[in-house]
Structure formats: C-alpha cells, structure tokens
Structure P
Amino acid sequence: MITYNAMTTTPSTRMRAAERREAVLDAATKEFAAKGLHGASTDDIARAAGISQPYLFRLFRTKKDLYLATVERSIAELYEVFAEAGRGRTGMDALQAMGSAYRDLMTQDRVRMLLMLKCWGTSDDAEIRERNRSAWRALTELAEEISGESPEVVGDFFASGTLLTVFMAMDLFDEPEPWADRLIAGRDKRLGR
C-alpha cells in the first residue's frame, strides 16, 4: 500500500496489518523450524519481520499463540495441496497424486518439513497435541473422502508419508544409505509398487 506524506507528497511504503502478520508468520516459521517452540527467540522473529517485539505481542498474545498460528497456517496450506492434488481423482490415483504433491512441497520447502517435525515433537503440550490431532484428522478425512479407499489403504498412505518425511529430514534421498534403501524397497514391495 502506498501512502503520501501530505507535506512532501513523496510516496512512502506502509505495510498493512495483514502483510505484517504474514511477515511475522514467515519469520516465525523459519525460527520455529530451526529452534522449536522453546528455543525460538521472539526478538529474532520480530527483527526478521521488521517490527518491534512489543508489536509482535500485539499481533500474537504469547509466543505459543504465534507458534500455533504458524503451524496452523502450514497445515492449512498442506490441506489445500492435498485437496488440489486429489481433485478429480479417486482411489490409489488420488492418494498417489497427494503423495507426490506432498513430497514435492516438502523437498522444495525444507523449513516447512522441519516445522512439522518440531510440532509433532511438542505434543507433550496438551494444546499443541490437540492441534496436531485435529490436523491429522482433517488430512485423514480428506484422503478418505477423495480416494474412497479403505482405512487400511489410507493408513498405509500416511504411514508411508511419515517414513518419507523422516527420511527427507535426514537427507536420505540425496545421500542414500543401504539400510534406508532396504526400508523403502520393503515398503514398496508391501504396497505392490
């Protein structure tokens, strides 16, 4: 948004509240992905977003509220990726499209993947645990609804995705190791791939 100073009529750029909020969520995503909820610094997040720490706390009441907002945005985006990939498809075709879209997203955005892993790791907190459960419930119900597959097939889909997430986090696709290759080969054989 461009505003004009009445004294000089020189344009000055002003960030809208929604843009500031997105900038904070972007900065927080990187900080939380790197350091987790407890290790992240709100001062570093505010600085990276170009705002003051007091303003950050006007946008988000607590660091945990910011963490949850960051995670919720990431999950909402992942839900949309799944929905778009599965659109117009059914059965294994839908699940394979969702799986491919997921892998593409996670390999292109390692920060998102690391944030997700950190979030799973903070499930000892009841509120975060409930948000994790809610996210998994929504993704599971979406996969079931779009694919029409049985709970066993959808369960295999998510189990496989979780294994792939862990492997991506350890860079086992870029730097493979024999034990990891055996696990993937066993999974593929079991799933008839």
Structure Q
Amino acid sequence: MSRGRSLLIAGYNGAGKSTLLRLLATSLRPTSGHVRVDGHDPVEDPLAARRTVALLQQRNGLYMDLTAAENLRVALRLLCVDHPDSQVLEVLARVGLQGREHEVVRGFSAGMRKRLAFAKVLLQDAALVLLDEPYGQLDPSGFDFVDAVIRELVEQRKGVVVVTHLIDRGAALLHSGLVLDEGRMVWAGSAAELPTVFREDS
C-alpha cells in the first residue's frame, strides 16, 4: 500500500486481522513469507521499520501507575525519539485530555485511556498508522473524534489501515477494502463496496 492511501480490513473473529497489524508493526515475527514496511524488513531491521509505524492496539499498552505525560515520554524513549514537553501537551489537548497530563492513568475512564493511546500514536508522526478497533471503549462523541483523526491522517497523506466492526463508518472514510478469512485475502476492492455481510445493518 502506498503512502497517502487508506485501507479498511474486515473479517469474522479469528480471521487474522489483528495478527496482520501486529506483523506490520513488528510486534510479531512472520513464520513464513516476507513483510516490507516503508521499504524496511521488520525481521532484519526492526527498529527502522518500527519508527515508520504507529499501532493502536485493542489493549492500550499504557502504564497504569504513570501519568498521561509520563506514558507519552516513555513511548518516545522506547522509539529513541525526542520531543519537547510542549509537543506532549499539544497532543494531549488534541485528543481532549488538556489539563490531565499530571493525572495517573489508573484513575482514567476507559474512554480517556483510549484517547491517551491515540495521543501516543499521533505523537509518533509515523508514515503508516495502524488502528485496531479504534472505536472501542468510546461513546458516540468519541466516535466523532476517531472519524476526525482518520480524516486528518488521510489528508496528511499517511498510510492508514483500520480494523473495525463498524464497517459502514470506516467505509465512509477509507479508500480500499480487504476481507480476510483464516489469514488469507478473500476479497479486495473499494471500501464502499465491502460485502454487505460485514455491515452493521446486515
């Protein structure tokens, strides 16, 4: 998938959707075949590949006993990336967590934790953004927040890959669609034309 394109992945539970995202994000090693991420081989040069990818997982990967700001700083150190504190505060405001930077994440609601996980992804400013069930744990206003983030990423010409059960919502935002079954691609086309069996009202 080229930069500036976006992809919606559908499939039944266990189809391999989250596994594919984890392979692209270098958190899993392929048992066969080859993966290239922005020209990098995640097996031979995982750090170079990892720097080009940001993954939002269903499990948010946050440190519960650290503050919101500390979580972001730790994530950046692990990637050997340095950002000024002002940028950390800016991204927290961007996800609706302004003024919460010194609060411990354990006291956050599930929706606030999801927004903080989004802040971690956005702060990486990666070429390829992978979103695994981005609408999970969010209320309807949070859905609008996710839609706005996806639109912004697409407008910035990032590569965006989304796995979600809210197919109609994703199809309105993304270019291409893909259906997986037991780890294999069984359908590909425009996101707007994804098979109706996967849509909410089917």
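Where a number appears in this text, it was derived from the coordinates with a stated rule and is not lab data. Small disclaimer: the values here were computed from a predicted structure and weren't measured. Cβ atoms are built from the backbone, for glycine too; each structure is taken alone.
Largest in mean count of other Cβ atoms within 10 Å over residues 47-54 among the labelled structures P, Q is structure Q. If helix-only ellipticity at 222 nm (-39500 (n - 2.57) for each DSSP H run of 4 or more, over all residues; to 500) is calculated from each of P, Q, which structure is the one that comes out at -25000? This value belongs to structure P.
Taking distance in nm of label points 7 Å out along Cα→Cβ at positions 135 and 183 as the criterion, the top-ranked structure out of P, Q is Q, with the highest value. Check the numbers for volume of the Cα convex hull per residue in Å³ across P, Q and tell me which is largest. Answer by largest value of volume of the Cα convex hull per residue in Å³: P. Ranked by mean count of other Cβ atoms within 10 Å over residues 31-38, structures P, Q are topped by P, which has the highest value. A value of 1.8 for distance in nm of label points 7 Å out along Cα→Cβ at positions 55 and 71, calculated from one of P, Q, originates in structure Q. Comparing structures P, Q by relative contact order in percent (Cα under 8 Å, 6 or more apart), which one has the largest value? If we compare relative contact order in percent (Cα under 8 Å, 6 or more apart) over P, Q, the biggest value is for Q. Quick check: 3.7 is what I get for distance in nm of label points 7 Å out along Cα→Cβ at positions 127 and 175, calculated from one of P, Q. Which structure matches? It was calculated from structure P.
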